[in-house]
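J.: Multiple structures are listed underneath, in structure tokens.
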Structure I
Amino acid sequence: MAAARLRMTGLLLFLPVPLVLFLFTRQPLGAFASLALGLLLVASHRLYARPFALRHAGQRCLWCGGGAGQGPALEVREPVGDTRWSACRADHHERLRRVLGWAGRRRLGLQLGILGGLAVVLLLSPLAALGRAGGLQPADAVAGFQLLVALAVLPLALLGPLGPPAEDGPVAVPFPVHIQALVGTWAVLWLFRVVGAFWLWVGLRRLLVRA
């Protein structure tokens, strides 16, 4: 029962993530209000999601989100500091070392794709809404965001589990892992595959239409 309760709480704490993506890509309140609300959700999410994830890092498997039991520990060197997570069994521990090791070895590409995409949508969407983006429309900025993010996360989701495990010792990663800890790394990878493939198609189609 405790494990099920933790899973449900993690899922609820994860829900602001798709909400932010909806605000950034659909902009239902207009460019300015939607982006401002999305940024507020991003800034506030770490205040409650990360403490929850860290508090239960020894109880939950970072790969599947289930109870970790007496499974192996995993040291992770995040941008915000070193942390200690758990896996429920050896094969989940190895999968984590493969995915996180792949991400660490391709740190620059992931950062350029994700941060570059955010810069495109956050800077160009308001300018386009004001008609000051050289003829670009807000939908063009959104498509650029989707394309750049897809090009970053799709390879991670598809190739990360197939790569060699990280070397012994703490695994250095280019992003905090508390978000994936909320629902399990495997679930986040599947979201990357589905959403990433869709965003890649949407972004390329928009570029072709504009061309």
Structure II
Amino acid sequence: MVDTRDSLLRAASQLLDDEGPDALTVRRIAAAAGVSTMGVYSRFGNKDGVVDHLYMEGFRRLIDAMDSAGESDDPLEDMHRCGLAYRRNALENATYYLVMFARAVPGFIPSDEARAVSQASFQRLVARVRRCQEAGQYVDGSPAAMAEVIWGAIHGHVMLELVGMKATGDDPAERYEHMLALIEQGFRRPDVARPAPSVG
């Protein structure tokens, strides 16, 4: 049996992707999911509640993707896999990602619960930075500050790809891999140096 909550979120995501934020009305969402409007009200309260859950679902999917990188004896390699999983998740869940980061629904303000879920995703990255430091692979410094730099870089590249911005003719996947390698090079301790990433 299909969960009504999931059906409503899928319907809202599709409407947003196909027609934009003006299509996100309780009536349209309910019709697209094949339920009554009461089904929306009882689960989400109103339209803003639907968007809030789209936001949280997006971050939960991101958390699952980051966790899928796993933990091995090489935290640096784990971090690399986490970065690849981040991009893959963003491309596979583009509408959710734009709700999370690009104000796809004007005027939307995440609830405290939603902000807590988003913060949990950031803490996943902080924990991976800390593991690299404890393994002697990353330089010393604030794990949170370093994680913020990493997140900003990978998010920027992902957003450029999602909105179709291309300054060069490079393959997006190769460009992203190059960016990950540059981040790794920047935070790595000199005594665990690896070959520098090539350009072009």
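Please treat every number below as a calculation from the coordinates, not as lab data. Small disclaimer: the values here were computed from a predicted structure and weren't measured. Cβ atoms are built from the backbone, for glycine too; each structure is taken alone.
J.: Of the structures labelled I, II, one was used to calculate distance in nm of label points 7 Å out along Cα→Cβ at positions 93 and 125, giving 1.5. Name it.
T.: Numbers: I: 4.2; II: 1.5.
The read-out was computed on structure II.
J.: Which structure, out of I, II, was relative contact order in percent (Cα under 8 Å, 6 or more apart) derived from, given a value of 26?
T.: Details: I: 26; II: 17.
Computed on structure I.
J.: Using percent of Cα pairs over 19 Å apart, for residues 5-60 alone, single out the structure from I, II with the greatest value.
T.: Values: I: 37; II: 13.
With respect to percent of Cα pairs over 19 Å apart, for residues 5-60 alone, the highest-scoring structure among I, II is I.
J.: Here's another thing I want to ask about it. Taking distance in nm of label points 7 Å out along Cα→Cβ at positions 37 and 85 for each of I, II, which is largest? Provide the component values of the computation, followed by the final result.
T.: Details: I: 3.0; II: 4.2.
Largest calculated value belongs to II.
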